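So, here come the structures, one by one.
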Structure 1
């Protein structure tokens with residue numbers, strides 16, 4: 001499980017970097033990458049706890065149940081993740097609705113905040 005967590009952590013960092021590169025040319029994809037950066041970071045953290053999830057909604061549920069409601073993380077991190085999920089939906093499936101550049105920047109900032117929180121909870125992640 002530790003190897004899987006390490007792979008997911010590296011994927012989170014690469015995905016965040018990709019989103020940052022796309023911000024000016026493709027806000028939809030930047031927002032999607034921001035979501036996936038947070039998703040992979042959380043997947044890594046839960047993997048270290050021996051938990052894996054088959055659905056995005058299951059990971060979201062675990063975040064809210066085991067971290068937010070348990071008082072380990074503040075509610076703002078739960079809201080940040082929910083915002084990222086919404087932006088990913090818009091970026092990937094929004095049709096005529098597009099992610100605004102300012103929202104893509106906000107998504108990347110929220111992803112960085114979640115990644116930092118994971119890093120603080122998982123000492124081996126740098």
Structure 2
């Protein structure tokens with residue numbers, strides 16, 4: 001998967017991110033079982049999609065590899081809003097960003113926002 005790295009499930013922690021089926025998920029909880037007589041230790045991970053909020057779980061052995069998305073975060077100033085798109089200018093690179101309008105809070109032109117990008121998808125995480 002582009003924009004991801006592979007790690008073993010045993011190295012994951014709560015609050016970190018994983019990538020499954022072209023979506024990025026935040027780890028909400030994680031439980032590990034001990035190895036049995038005929039099997040290896042298992043891990044059960046409860047996940048939440050960082051873009052849609054949908055919850056799901058994943059079960060695998062602790063030695064399985066799983067994809068971890070490369071998350072990029074930054075701040076920007078909103079230049080204007082056009083329909084359901086928020087146009088902003090990144091504070092570090094001065095690049096133009098086109099972000100989807102958040103449903104959790106309202107944004108206004110001229111205000112500063114925090115954004116995150118994972119696997120080619122963008123999200124506004126908060127406004128100042």
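When you work out mean count of other Cβ atoms within 10 Å over residues 69-76 for each of the structures 1, 2, which one comes out largest?
Values: 1: 12.0; 2: 16.1.
Of structures 1, 2, the maximum of mean count of other Cβ atoms within 10 Å over residues 69-76 occurs in 2.
Suppose FRET efficiency 1/(1 + (r/R0)^6) of positions 13 and 85 (r between Cβ atoms, R0 = 25 Å, to 0.05) works out to 0.80; of 1, 2, which structure was it derived from?
1
On mean count of other Cβ atoms within 10 Å over residues 37-44, which of the structures labelled 1, 2 is highest? Intermediate results must be reported in sequence, preceding the final value.
Values: 1: 25.6; 2: 11.9.
For this comparison of mean count of other Cβ atoms within 10 Å over residues 37-44, the top structure is 1.
Which one of 1, 2 has log10 I(q)/I(0) by the Debye sum over Cα atoms at q = 0.14, 0.19 Å⁻¹, as calculated from the coordinates, equal to -0.54, -0.98?
Computing log10 I(q)/I(0) by the Debye sum over Cα atoms at q = 0.14, 0.19 Å⁻¹ on every structure in 1, 2 gives -0.54, -0.98 only for 1.
If helix-only ellipticity at 222 nm (-39500 (n - 2.57) for each DSSP H run of 4 or more, over all residues; to 500) is computed to be -24000, which of 1, 2 is the source?
The value was obtained from structure 1.
Where does the value 22 come from, among 1, 2, when relative contact order in percent (Cα under 8 Å, 6 or more apart) is the thing being computed?
2
Taking 3.2 as the value of distance in nm of label points 7 Å out along Cα→Cβ at positions 77 and 101 derived from one of the structures shown (1, 2), identify that structure.
Structure of origin is 1.
All of the numbers you see were taken from the coordinates with simple rules; none came from a lab. Note that this is a predicted model, so its numbers are computed, not measured. Cβ atoms are built from the backbone, for glycine too; each structure is taken alone.
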